[in-house]
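Presented below are the structures under discussion, each in the form of structure tokens.
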Structure 1
Amino acid sequence: MTEISIETFVKRFTTILLQGKDFPKKEQDVHVLLKSATLRLQAGRTYTEKELNAELQVWVMQFGIYLVDVNYVALRRYLVDTGYLSRDAAGSSYTLNMKTLPFSFDTGIETLDLVEKLEQEKQARELRKQEFMNKKS
């Protein structure tokens, strides 16, 4: 199982969002986004569909706005289909389940402030753009 480091996670997360395209196709990038969507969820807690939807809506409002066609319902389905969430037979309760994933994640990722990391990358890109424009003139 491949471990995704904090550095790789932040780089891929910010790049995916700031490219502003569809949900990624590369497996590692998909898992970076899905992992980011689970960071607000508590291990061992059972969520009702309503509670889970509320948590996922926060992620969509913060990060999903950068991607085309990502909403909390699609995100919930991705999380269940890929094994990040387990759903009961009735489809009414969900628990975090990260045991059977193709990637593991550095435990430090759990403490990242992704809003801050995204803002830092936006600022760094703007600075590089300004430096490039200044060299051109």
Structure 2
Amino acid sequence: MITKAFWDSSVLVPLCAKQAKTHIAKNLFSKYQPVVWWGTRVEMVSALTRLKRMGEVSEHDYPRAKRDTFKLINGCIMVQPSPIIESLAMDLLEKYPLRAGDAFQLAAALEWCEREPDGQVFLTADLRLAEAAASAGFTQELGLV
């Protein structure tokens, strides 16, 4: 049985578009079933369009990467929005130097594990989010940040 882990889009995007961390992301995907917040699909399309604008994803590869994103997200466990998550996200903004989207992600992860993050894995390649998740009690995988 594959263990569940909360995944940030920074670790999911390399599964859909070839990047330096694609190999690491594929290894993690074989180890952890993704749990994501409800905004992950939008975050991933945002990242893919940014990569396309920067020339790191070609016009030819973009539609496939976007299709792969939708397929990937459809197979994930998704934490839905709630007033509890909204309130928790606002509390996290006061506690950690996070952007709003990252606060929502961390709040969703905390709600997913019923606010018991000890022993739960939070996967991200974003240093600020990784630090906040670790401070909140989540376990991190090495080599992502």
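Here, each number is a calculation from the coordinates, and none is a lab measurement. What you see is a predicted model, and the numbers here were worked out from it, not measured in a lab. Cβ atoms are built from the backbone, for glycine too; each structure is taken alone.
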- line: Matching 25.0 (mean count of other Cβ atoms within 10 Å over residues 5-12, computed) against labels 1, 2 points to structure 2
Structure responsible for 19.6, with mean count of other Cβ atoms within 10 Å over residues 13-20 calculated and labels 1, 2 on offer: 2
- prompt: Computing FRET efficiency 1/(1 + (r/R0)^6) of positions 37 and 53 (r between Cβ atoms, R0 = 25 Å, to 0.05) gives 0.55 for which of 1, 2?
  reply: 2
query: From 1, 2, which structure was semi-axes √(5λ) of the Cα gyration tensor in Å, for residues 21-100 alone = 27, 17, 13 calculated on?
result: 2
query: For which of 1, 2 does relative contact order in percent (Cα under 8 Å, 6 or more apart), calculated from the coordinates, equal 34?
result: 1
- request: Can you spot which of 1, 2 the value -0.29, -0.43, -0.93, -1.14 was calculated from, given it is log10 I(q)/I(0) by the Debye sum over Cα atoms at q = 0.09, 0.11, 0.17, 0.19 Å⁻¹?
  value: 1
query: Ranked by mean count of other Cβ atoms within 10 Å over residues 29-36, which of 1, 2 sits at the highest value?
result: 1
